[in-house]
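So, here come the structures, one by one.
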Structure I
Amino acid sequence: MRSLQLNPLKLHQLLSQLHQLLSRLHQLLSQLHQLLSQLHQLLTLLVLLLMLQNNAMNK
């Protein structure tokens with residue numbers, strides 16, 4: 001069985017593609033983090049509004 005041999009150019013191309021994919025993944029994860037952070041803020045506001053509404057109705 002022959003061992004797998006990659007020529008340096010092919011290896012460089014593959015590593016370059018991997019780098020691009022990882023860079024894109026990082027970008028998407030960063031955007032996801034931002035969206036989850038905004039969702040957390042909105043849910044916090046919603047909880048506060050519901051607490052205020054509940055407090056007003058109990059008076």
Structure II
Amino acid sequence: MPSSQPQPETVKVDLGGRSVPVLKGGLYDRYRMDTDLDAVARDPRVSGVDFFRKLPKTKV
């Protein structure tokens with residue numbers, strides 16, 4: 001029985017040399033690997049980002 005719920009729109013992104021679908025307009029689509037922690041903290045679904053603020057950002 002097919003689902004009557006519409007499927008979320010996705011975009012393909014390169015992740016480690018593989019093309020993977022991610023939610024269009026989602027955090028990964030908007031920021032890739034350079035996420036704005038202030039934007040994430042404003043999301044009501046997120047309980048906190050303090051742990052991530054303590055980690056140094058390193059580009060590899």
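A short reminder: the numbers here are calculations on the coordinates, not readings from a lab. Here the structure is a predicted model, which is why all the values come from computation and not from measurement. Cβ atoms are built from the backbone, for glycine too; each structure is taken alone.
Some observations on this one:
- If distance in nm of label points 7 Å out along Cα→Cβ at positions 9 and 25 is computed and equals 2.8, the structure in I, II: I
- Origin of the value 72, where percent of Cα pairs over 15 Å apart was derived from one of I, II: I
- Each of I, II could give helix-only ellipticity at 222 nm (-39500 (n - 2.57) for each DSSP H run of 4 or more, over all residues; to 500), but the derived value -5000 comes from II.
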